[in-house]
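Read through the structures below before going on.
Readers should treat all values here as calculations from the given coordinates under stated rules, not as data from a laboratory. What you are looking at is a predicted structure, and each value in this text was computed from that prediction instead of being measured. Cβ atoms are built from the backbone, for glycine too; each structure is taken alone.
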Structure 1
Amino acid sequence: MRPFTWRYVPKGFLVGKGFLVGMMVLAAGCGPAPSGSALDHKNETLPELSITVFAAPSQSLWLPTLIQALKLDEKQGFKLKVTPKPGPVAYADFASGADPVCYCAAPAAVARFVEQGADITLLWNVFDLDFFVVANRDDIKDLRDIVGKRVGADTSTGSWAVAAWLLQQNGIDIGALHVQSLTSPALMASFSVKRVDAAVFGLIETASLTAIGAEHYRVISLNRDKIWQKYASTNGIPSIAFGVWRSWLKDPAHLELARKLYRANIEAAAYIHDQPQQAAEIVSAATSMPEKALLDLFTNHASMIDIRPIAQYRGSVQLLTQHLLPAAHQLERPLTDSELNAYVSDFQP
């Protein structure tokens, strides 16, 4: 596991469980604030930021859930409004500009909208992408053993282009695999009943499986860090980013709201690091993601939450949009340098 590091130290204090309890006791002792009080007035006049996320149990809900539950938005001086939508609906509304702000922008997928003329830019990364081969058979001990076996994968997404490339960089001939293409829910089901011998999963699916019964599976790494650094000259593969239409961002008030959300993101991620059990409880209750799986992710794979300005990921976005995705026919053509420069913003927190 990569060492856990944060690139920003939040000012002030974290809103931990003890702090929340203390505030509730204090509020109870003082009695309810009268209607029209200064506190009510302050909350009513906070600027609102409305974001679209993928519906539960998507990881794009995790940090917004904590921000609202811990009132980190109010601490930063704004009110966060979260609208969950099914993935296709969220992307259709974002691509059209009907929703100008998306806390669910997969750099690989949203690049298609840019290619088609959408004036979208990414501000910062939230989650990294990683893949594993999870084996269902005792005779699959390393990657070489999946050759000739039934390997399940969701080949309809840009993520598969990255996973397949990582497999190739690990010396696996994709043509020598019996790849069975299944959407993510069907892939999980087929793997569980052993209709495939192994499957290519992301971090969340892998954690969900191992939380159910780690003793039944073998998880094989694809050496992501070493390989990606060699070709992209940056650490991490961006998975979910905060994206907006550039016309929305031109308003100085909107830019300030984005910066406030960034700071709230940093504090929510720090809360996960410091109090993974409490964070898992809060997120599980709101998203139906198994608490045990979340706790495993928050404890053992916390580095998947890598919040930093997208400019620090420029090499990764370039590798994705100008090389890997076009080669895998996930983009009709490589993004031009001009498109890439507009897509990768110079956002400063």
Structure 2
Amino acid sequence: MSVQLRELAESDLKAVAALVAEVFDRPVPEDGDARLRWLLFDNPDRTPGVPCGWVLWDGDRPVGFIANVARRMAVGGRDALAACTAKFVVRPSHRFHGLMLAKKFFDQTNVDILLCSTANQTSAPILERFGGRFVAGGDDAVVFVIRAGGVVSEVLRRRGYGETLRKAAAFSAGGVMTLVETARRRWPEGSGDIRVDEIATFDEGLDDLWARAADDYHVHSRRDALRMNWLFRAGPKSRWPTTILGAFRGDRLDGYLVCQDRGRVEGVRRREVMDVFTRRDDVDVFDALVGEAGRMTAQQKRDTLEFRNLPADRLDRLVAWGARRRKLDVNPFLVRVVNSALDVDPVDASQWYLVPADGDGAGW
């Protein structure tokens, strides 16, 4: 029987969740279909005429899938609609048919931008073949080693971090950084008029911040209370524990930072910053948010605090405070501009503001 490609329907979600788990060699989560429903069908940016994805069927068995996540973006101060890939999976026996999924994604014409936000070593060559171009700086990452130790050092070695970082993480006689030195790290402070509090949900204060900051970056995802509450507060109960810090001057929200605990990965307790957003020139608020996140991470005895894909000036600031750089194995962000009226240059790093939350949802 020939393989057929069909648009994703809600009734397909359970079978697709099982396919995703099988391809990644993981158990099927109990709420796997609920996770996909939240990401695709509950998405507040979902737009009529933009499919939620496509499924390859071999008879009544799904053999391939690519999700298509609608995302409102701002480009040069203009509203734009992007379609973003997620969960691009194909059974090994049908790997060649994955080209059908990639072609379907890149043939879309009723959006402004095609953004492939979760490229890996397998998918990136396929996505490039269809015109995707890597976004400059999309493979930049930095990590603060919060609690030094031999286990942390060994895991970082296996994950590809450089020699300097691994030495900084090692706790041994004559090591570069000891547990005491790590604990005494001086985290950045903002100015005295800034208060950082943990917040439960976003409100109209974020809408006001977006109105003030929307033009600060040439290309970035729209940030408003509706979308950000969906992204970080709604969705499956099995999501990673998520903390939102808000930075206030008086009652005005001037920035926020969202981080997630990623559990123990090979014995290392990771915390990843999914998004940190301020006015571009408001470095005091950025400092205050990162400093509070660092202190909180140390107090709660996590091992690392990690940042990915921030603009170069922000990453440089983190490095100056002791974060260590690493390059990701592959640039996860590829873009193809459909609307030729948009002025978008993928290789101009200064144009882009992309963070892990601009990937396939906020993680689980």
Structure 3
Amino acid sequence: MEKHLYCCQNTAQNFYDHIIPVPNDFDANSSCLCGVGKQDFIIGLKALTDIIKSMYADMIQNPSEYGLPLIEDVEYSPFNPKAAESKNSSHRLIVLLHALVQCGELSSDEITVNNRNFSEVCKKLKSKYKITNSKLIFDKLRDFGFVYDNFVLSYPDNNDVIPALYSYMKDNALRENPIFSLNYFLVMLEVPTRQTIFAGYLSGSEREFFTELNKFMDSEGYVTGSAPDYRNFAIEYVMDSKSEKRLLRCYSDFGKLRIALKLHNADCYADSIQKMPEKIKQMFRKASGCRFCREPCKMRLTRTFEEIIYADCGYWNGFDILDYNLDYIDYYKKIILLEAKAEKINARRKGIKVSID
């Protein structure tokens, strides 16, 4: 999907694209339902999901109406504080609803909010989410049917919405990315694994490719590590539970698969890569993208491939897979094994060539 001009729009688009339709029935955890009947909760969550999706669509089209900082999304934006502020501002909608739930109590189809607690929570949220004018968000909530009057939050058009909102958010922390997409599996009786959740965002050949690659990583004993700020929109694999060496990271960018191999030792097995198909070799015919950490950069790694010297980013070192065709997956598996072997014997530092032929 084509990206938008501003960082805040792209974050909102990512949440929009990762909203999963609520099924007609699933095993909801009764301890998370706050006294709401399962079917009433599902009906309310379905309606709430549609409302939030409509609000994200509006936010993408009219970010200024939500008071979001309009910072252009450019290549170096991950390291730009203003860009980060613009990205985080897209969280305000859910953050404010979450704060109301955390500071309130459910009574029938309304939430009565403790205003003193709510004011204190909002002060703490200002530093990260820059909610300096909550009135704008309340105005937009009103446009979509919510009413907040005399410290009481209600949704007059559908009495199932507020109980579902309360049940969904009361026991879920903001660090859970699915809470921003309102994905129902956070209240399932048995929450799926991160791999299952991630695969659920994909479809067709991309899901097949990820599933096959995940089976391989699991069979080799590689474990899933943390992926800060992405929890379930991305998943990464490290060599073992004690190692911070990352082997690859899988992203679901706008609902589309992207996999970056994390290769710090590619110079040690360039001969093996030379024997692989052109589609694989293309990955190594350019330097891994610079992350604009600082200049002069002290983290660049040099390697030689096809007699050309490349200066890779020592921080990022991500080589994007170009084709998710299962016909190529064995080559990617081999590269991962080569990287793991090189890392284990410290091949780069020792100047050792690695092969598993």
*Taking 3.3 as the value of distance in nm of label points 7 Å out along Cα→Cβ at positions 208 and 272 derived from one of the structures shown (1, 2, 3), identify that structure.*
2
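Could you figure out which one of 1, 2, 3 the value 37, 17, 14 for semi-axes √(5λ) of the Cα gyration tensor in Å, for residues 104-223 alone was computed from?
For semi-axes √(5λ) of the Cα gyration tensor in Å, for residues 104-223 alone, the value 37, 17, 14 is produced by structure 3.
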*asked:* Going by relative contact order in percent (Cα under 8 Å, 6 or more apart), which of structures 1, 2, 3 comes out largest?
replied: 1
